[in-house]
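What follows is a set of structures for review.
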Structure I
Amino acid sequence: MPQFANIPLGWSLPKRKKHLDDLVATKGSASKYSYKLKFQGRQEPYPVYVVPLDLPKYRLENGRTQAAQEEYLARNTNLREDFFRADRESDQAQLVQHQLLYEMLTKNNLLSYFKDTGNKQTEPLILSNEGYVVNGNRRLCAMRTLYYEDQEKYSHFANIDILILPVCTLKDIDELEAYLQIQEDIKADYSWISEACMLRARREQHGYDDEALSRIYDKPEKEIRAIFQRLSLVDEYLKAIGKEKQYDLVEDKDYAFKQLQKGRQQIKDDDTKELFTQLSFALIDHSSDVTGRLYERIPSLKDSLAEITKRLPDEIKLKDATSSSSKQYDVLGAATVKLSPITRAVTELQDKTKVVDLVVDVMDGQKEKTRQQNKANSVLKEVNEANTHLKNALNYIVESSA
C-alpha cells in the first residue's frame, strides 16, 4: 500500500467554513454550473463551485466504510471503540479513513478508471456546509492518491467540483446518502455486509427504528429485520472461528448465510437448531475443502441432520450422547436451552475437520441414495408403462380375434 502520511486530508474547520461560506455568499455568481439534487424532499438545482483538492474532510460516518471501520478496530485493539466517532477532525482518524477507502478502490478495481487521464471529474462531490464529504468519499480518495503520486500527470485533480449543502440535520444527510445509494450509477454497489453494518450503525448510533430504516432505505421492514438477523449470525460465526469483526471473510458468502437463516427458521427444536448452526459454521469455515456450492450444501445438511446425529458420537469420541436437550430457567424465569452432549461437544470442538468430513460424507451418501431411489423409481415406472402397453396389445389381439 502507498504511503499516505504526506497527503493533505482537509483544511481546518474554521478555514473550510470561511471558504465555503464565502462561496455561498456569492449566491451562485461564482459557480461553474448547476447540478440538480433531491434533498430535504425537494429536487432543486444547486450551484457547483471549484475548490482546492485539499479542502474537504472525509465523512467518517460514511455508510460504505462502516464494516471496514469495525474490522479495523477489531484488528487494532489499542484504539478506543469510538475512534471514528470521537473527533471527526482527527488527523489520525482521517488518515485511517483514507486507507480504508483506498483498499475499497483497489479491491473493486475502481482506481484504474481514474488512472486514465482521459477520465475527468464528471459529477461534483457533495459537501456538508462544514466541508465533510457526504457523497464522493472514494472519488476524493482516488483523486488525492493519484495527484500526490504524480502532480504533473494528474494536474486536472488539483481543483475539484463541489456542491455545498445548506445547514441541515444528521438525519437529512443520512436520508440523502440512502437516496443516492439507491440510485443507479457507475459507482460500485454496497457489499451486503457493508450495508448490514451501516444499517446497524444507523440504528444503534442514530436511534433509527426498523420502520424509519425501511422508509429511508426503501426496503420492507421484514427485509430490514432479516438483515439484522443475518448479521447476528455472521458475528456469531466470526467469533466462533476466532476472527471477530473480520467481515471481509464473508463478503462472498451472502447466499450461504441466507440458507442458514432459512434453515434455522424451519427447525423448531432449539438444540437441533443450534447443532445445525454449528455444523453450518464448520462448512462455511472449511468451504475450500467442500465440493459444491455452500448455499446448496446447507439445505442438504438440514435434511441429513438425523443421520449425522447418529454418527457424530463415534466420530468425536463422545461416550455419553444419550441425554436429550431440555429447557432450564434462569433467576429471572427466562427459558434457556440446555444443549445435548452432541451439540455441546460440536460447539466446543476446536478442530472440526473430521466433523466436516463426516457431514460431507453423509450428505453425499444421502444424495447418492436419493439418486439410486429416483433411478429405481424411473425403471419401475418404465416397467409399469411397458406392462400397460403389453396388456393393451393383448386386449387388442383378443378383440380382433373375436
Structure II
Amino acid sequence: MNEIIFGNKELFSLALNIENPWRIDKIQFDQEKEELNIYVGYMRSSKFLCPKCGKECKLHDTKEKVWRHLNFFQYKTYIHCKLPRTNCKDDGVLLVQAPWSNSNTGFTMLFEEYVLKLAQKMPILSISKLLKESNGKIWRIVKKYADKYIEELDFSNTRIIGMDETSVKGHNYITLFMDMETSKVMYIAEGKKSSTIYEFKNFFEEHKGKVENIEVFTCDMSLGFTSGIKEIFTKAKIVYDKFHVVKEINIAVDEVRKKEVEDEKELKKSKYIWLKNPDHLKDYQKEKLIKMSKMNLKTAKAYRIKLAFQEIYNKKITREIAHNEIKEWLNWAIHSQLEPIKKAGRMVGQKINGILNYFDYRVTNAVLEGTNSMIQNLKSRAKGYKVIDNFKAMIYLMNSKKFVWN
C-alpha cells in the first residue's frame, strides 16, 4: 500500500470540528485507492459520561469503528476511531457516541445531510453512483430520517384531517393522511381499503392523537372511507372535497361529449376544452369554445350546468343559501335530459350534507393535491422505489424539511 502521511492535523481538526477530548492522531492518504483516512483518538486521562444516564463512568474497553465522511476534494474520506465503551453501574457497558455521527449507518452526520439534499432532486440510484456507495446504504440513510420524522410526530393538537388516495405504480395505491392546518403528512397507508381508517386510527392514537378532538375530515366520496370516519371519528364533520365533487361532474360532461362526438365531428379533440375552467384556456381553445357554444350542442349544455355548480362554490355564501342554490341546480341537472348529468345530480343529492359542510368550514384538499404533485414528481424518477416502503420513506422525507435542512 502506497501511503502519504500528513502532519498538519490542526487544519483537519478545524475542518472536522474535532475538539477535546477528541484529537486527530494520524492522517493517511492511500494513493492506490485514492482514499483519505483520518484516525481520531483521545487522551488516556479523558473521562466519558454514560450515554444513557449521563454519569461519569470508568472505561471498559474500545470498539473499532469507521465512518464515511464528505469527500476532501475528489477523494473519499473515512474517519477511524476506537470508540470507548463505558462501564456504568446502573446501565452496564455502553458505547460512547462519536460527536460526528449519531447513528450506526456508517456515515458521518454531514455526509448524511448531503445525501438528503441530493435526494430532493435526484433518484437514489444516481446518488449511489455519484457517491460510489451501494444503493442499500443510501436507502438506509433515507429511511433513518423518515423513521425519525415518524417517531417525532405529535397529533395532540390536530383538529382537521385530510385524506386522499394516489397511485404509485400501476394499480398500486397509497392513501395519504395530512394535518390540514400544519400541512404535515401524518400517515401513509398502503392501498385504499375501507380498513385504512382503522389502521390510521391506531397510528393516530400512538402519536398522542385524540379521536374526540377531530372536528373535520376532508375526503372524496368513497363509501368505505365515509363509513369508517363516521364510525371512529364520531364528532368529526365530513367535508367532501370540492375538487373531487366537481371532478365527478366533469366526468359526466365528458361522457356527454363522447356520445355526441359521433354526430358532431367538431367535438373531436375538444375534451380538455370542456374540462378546464374558461380562464385556463389558451386563446385558440377559447375561440373554439365560443364557436362550439353557438352550435346548440348537448355537451355545451352539460358544460353550462357544470360551470353553474362551480360558481356556487366560488361564492362567499352561508350554508343555508348554498343549500337553496344547490337545490335549484339539482332541479336543472335532473331535468336536463342528459343521463350522465342526471346521474351526477343524483350523486350530489345523496352526498348533500358532506358537500354543504364545506360552506361551514371552507376547507379543501388543495394541500394534499400539492403533496400528490410531489409524489408524481417522485414517480418520474422512481428507479429504486419499486419497494413501496422506499416510496413511503421518500414522501415522509420530502415532507420533513426540519431534518433535511438542519
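Of the structures labelled I, II, one was used to calculate Cα extents along the principal axes in Å, giving 105, 72, 42. Name it.
For Cα extents along the principal axes in Å, the value 105, 72, 42 is produced by structure I.
Quick one: mean count of other Cβ atoms within 10 Å over residues 124-131 came out at 21.0 when computed from one of I, II, so which one is it?
Traced to structure I.
Figure out for me which of the structures I, II the number 4.9 belongs to, where distance in nm of label points 7 Å out along Cα→Cβ at positions 196 and 388 was derived from the coordinates.
Going through each structure in turn, the value belongs to I.
Given that helix-only ellipticity at 222 nm (-39500 (n - 2.57) for each DSSP H run of 4 or more, over all residues; to 500), derived from a single structure, equals -13500, which label among I, II identifies that structure?
II
Using the calculated result 30, 24, 16 for Cα extents along the principal axes in Å, for residues 220-267 alone, pick out the matching structure from I, II.
I
Given that Rg/Rh (Cα atoms, Kirkwood Rh), for residues 100-251 alone, derived from a single structure, equals 1.01, which label among I, II identifies that structure?
Clearly, the read-out refers to I.
None of the figures in this text is laboratory data; all of them are computed from the coordinates on show. Because the structure is a prediction, the values reported are computed rather than measured. Cβ atoms are built from the backbone, for glycine too; each structure is taken alone.
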